[in-house]
Structure formats: structure tokens, C-alpha cells
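Each value in this text was obtained by applying a stated rule to the coordinates, not by laboratory testing. Predicted model, so just to flag it, every value in this text is computed and none were measured. Cβ atoms are built from the backbone, for glycine too; each structure is taken alone.
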Structure P
Amino acid sequence: MNETNWSVEIVTRGRDGNVIYREDSNAISFYWEFGGTVVAIVHVEPASRWDECYPWAAGRRQKILERLVSEIIRQKARGCWASMDEENGTILFRENPKAGGREP
């Protein structure tokens, strides 16, 4: 599979939506929502279920999530930083006050 043909689309429905990762004809849709103490939360499949849910992306969870995070920051969350909460299956985006962060 050619990993160079990928994109990230952010769909907004008020205070939540989907982040869609596409690679060639395959896609993974992640749910996101605005946070309370964080700017936004993206819900992801736990590592233990990733390969089963997305066999076309088996063994590449980390790379795909890195792409997802960098594109969310570039497109909608400039000045934010992200951290992964593996236990809860979430990526948390927080405002970086020194970088003048803003909500997506």
C-alpha cells in the first residue's frame, strides 16, 4: 500500500464531529468533541483492538495517530499540544499559553 496518499478531514457539527483519516480507498473515522479543561478530545480505538478493527492499517497505529495529531494542530488547533491517554483511548489537545493557542 502506498502510504503517501493520505489525508485528514475535520467535520464539525456544533461542539463535536468526526476526524476522518483517509489512505487510498480506506478510511477511519474518529469522534471528537470540545473539552472542558482541554480544547478538544479525539476518541481512538485502543491499541489492543486496532489491528482487528482496521486490518488494512495493522501495525501502523502510532504512525497514523501521529499524522492525525499533526494535521489537527495544523488545520484547527494551532498553538495547541496533544497527549495520548491510552487507558481511555483519547487524544487530548491542550492550549499552549506561550504559543497563543486557540480553540479549533
Structure Q
Amino acid sequence: MASIAGLERLIKEVAFRYELASYGISLMLFTYIGATWQQILLLTGLAFGVFAIEAINTAIEVIVDHISPEWSEMAKQAKDLGSFAVSCMLLITGIYVVSVCFG
């Protein structure tokens, strides 16, 4: 299945492994503090949003590196935009975790 192959490829990315570990730690923390099932469900949705954007970012990087192996400004911009998308998801997820833990 293509989805499993995509996951196998994504697991090779250090950033994804950190994101996956962060989700696991956040899930344990939410369980420890007695978060509601709705809060845990939202955390899971946000985490899967991070995973999806990370997969798209990785796809952009793979395509750009294939099409433009030499440095180019357009390739840099494509990679920077993908990275920014991941950063936005990480930021909102982090804000949510902090708000549940300390709000």
C-alpha cells in the first residue's frame, strides 16, 4: 500500500521521529493530568495534522531535490514554505498543550 510506503519513508526523517515522540510524551502528560477525552482527541487531531504537513513538506523536499539538485532561489523558497507550514502546526499544537497543562 502506498500509505504504508509513505509512512516508512517518513520515519526516516529525524523531524518526524521527534514529532512522533513529542506526541507520545504529550499523550502521557495529558493522561497524567487527567485531561478529558475531548482534549486528548484534539491533541491527537493536531498531532496528525503535524504528521500530514510534515509528510507534505518531505514530499516537497524530495521533489525539489530531484528536479533541482543544484542550489536555486526557487528551490530554497519551496523548501522554506514547506518548513513554515510545519512550524505553524507545531506552534499551534504547542500552544494547545501548554494551555491544557497550565490553563
Given -6500 for helix-only ellipticity at 222 nm (-39500 (n - 2.57) for each DSSP H run of 4 or more, over all residues; to 500), calculated: source structure among P, Q: P
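Looking just at distance in nm of label points 7 Å out along Cα→Cβ at positions 35 and 67, which of the labels P, Q belongs to the structure with the highest value?
Between P, Q, the highest calculated value is found for Q.
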Out of P, Q, which one gives 2.7 for distance in nm of label points 7 Å out along Cα→Cβ at positions 27 and 91 as computed from the coordinates? Q
For structures P, Q, which has the highest computed value of relative contact order in percent (Cα under 8 Å, 6 or more apart)? Q
Entry that produces 36, 10, 7 once semi-axes √(5λ) of the Cα gyration tensor in Å, for residues 19-74 alone is calculated, selected from P, Q: Q
